[in-house]
1. State the single structure among I, II that was used to calculate helix-only ellipticity at 222 nm (-39500 (n - 2.57) for each DSSP H run of 4 or more, over all residues; to 500), giving -6500.
2. When distance in nm of label points 7 Å out along Cα→Cβ at positions 49 and 65 is calculated, the result is 1.0; to which of the structures I, II does this value belong?
3. Quick check on the output: 15.6, 48 is Rg and Dmax of the Cα atoms in Å, derived from one of I, II. Which one produced it?
4. Quick one: FRET efficiency 1/(1 + (r/R0)^6) of positions 25 and 89 (r between Cβ atoms, R0 = 41 Å, to 0.05) came out at 0.65 when computed from one of I, II, so which one is it?
5. Given a value of 1.22 for Cα Rg over 2.2 N^0.38 Å, for residues 41-104 alone, calculated from one of I, II, which structure does it belong to?
6. Could you figure out which one of I, II the value 2.1 for distance in nm of label points 7 Å out along Cα→Cβ at positions 113 and 129 was computed from?
7. Comparing structures I, II by distance in nm of label points 7 Å out along Cα→Cβ at positions 9 and 97, which one has the largest value?
Structure I
Amino acid sequence: MARPKEWVTPNRMKFESENKTFNRQVDCISSGNVIGDVQLSGCVRPRNEIECNGFTYEKGHLQEYDLGWLLGKFPNYVKEFIRKLEYAEDHSVIAYEFRHWNGKKKIVNGYVVTTGGDDGHKVLGRWYGEHWKSRSVIDEAITYITD
């Protein structure tokens, strides 16, 4: 089960990594579709899912839509990982970007891909940012988005 959230204020959860700037900027970290201060994440449908809202599409179309919409600015290596992932043929996955801000400049701490909720939010892939503190951010964030 994911680690329970502890709240510092009604709008900010407690987060303890080696990156104090990231910790101060955390609003909430959770699984699923999220657009937040330090997290951008989205569910990606399986390649074999072809029906949506009463319409039928070609195999892979809905997955590509998900990879291009909310996750459009994710690096190609994360999207390619999902495209080639055997698990993602028949199961949804969730892709996460964890970042913080230096003024208007986005500092990416890394990316995580997990199984969808049906399979208990297990880590399938993770990538760390360039800064040495990024590993601490990603490893701590994983405790809030996985079971």
Structure II
Amino acid sequence: MPQPKPAPRLSLRALDAQHQRLVASYEPVSRALTAYELAYRDWQDGRLATRALIARMRPFRAVVTSALGNLRRDPATGATADGKRLLVAALAARGSALLASPGSERYRREWEVSVVDARRALTLLQNIRDRRRLIPLPEDSVS
């Protein structure tokens, strides 16, 4: 059986455009994450009621859901598609965590998966960019 032809090598501009689209889709999550993480820490320290934390989880979950939809629709190709798959997995896990009870085993497990997959995606994209000698993506664009 003949092997499929490899995807054509993208121009630097096309490759950068793919990466910029992925980052732009994910970035709202990174921007909203700080406020959520501060609320979560306050909840862990007993300075925020569970009901108040859950109220803050809802809008963050909406940001995650929106970003997930945008990423799923992105037509990334080649090795960038692998980065996209990791970002989708990260957001799916984060969304699952946000549906669980705060601090529960499921929450912690899904949250950790989301962090690991997001870091793996950023590393993969950065490696692609390094090989093609493109400037790095901002480290805080995917968190």
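What follows draws every value from the coordinates through simple rules; no lab data is involved. Everything quoted here is computed from the prediction, not taken from an experiment. Cβ atoms are built from the backbone, for glycine too; each structure is taken alone.
1. Value -6500 for helix-only ellipticity at 222 nm (-39500 (n - 2.57) for each DSSP H run of 4 or more, over all residues; to 500) corresponds to I out of I, II.
2. I
3. I
4. This figure was derived from I.
5. I
6. Of the options listed, only I reproduces it.
7. Details: I: 2.6; II: 3.8.
Ranking I, II on distance in nm of label points 7 Å out along Cα→Cβ at positions 9 and 97, first place is II.
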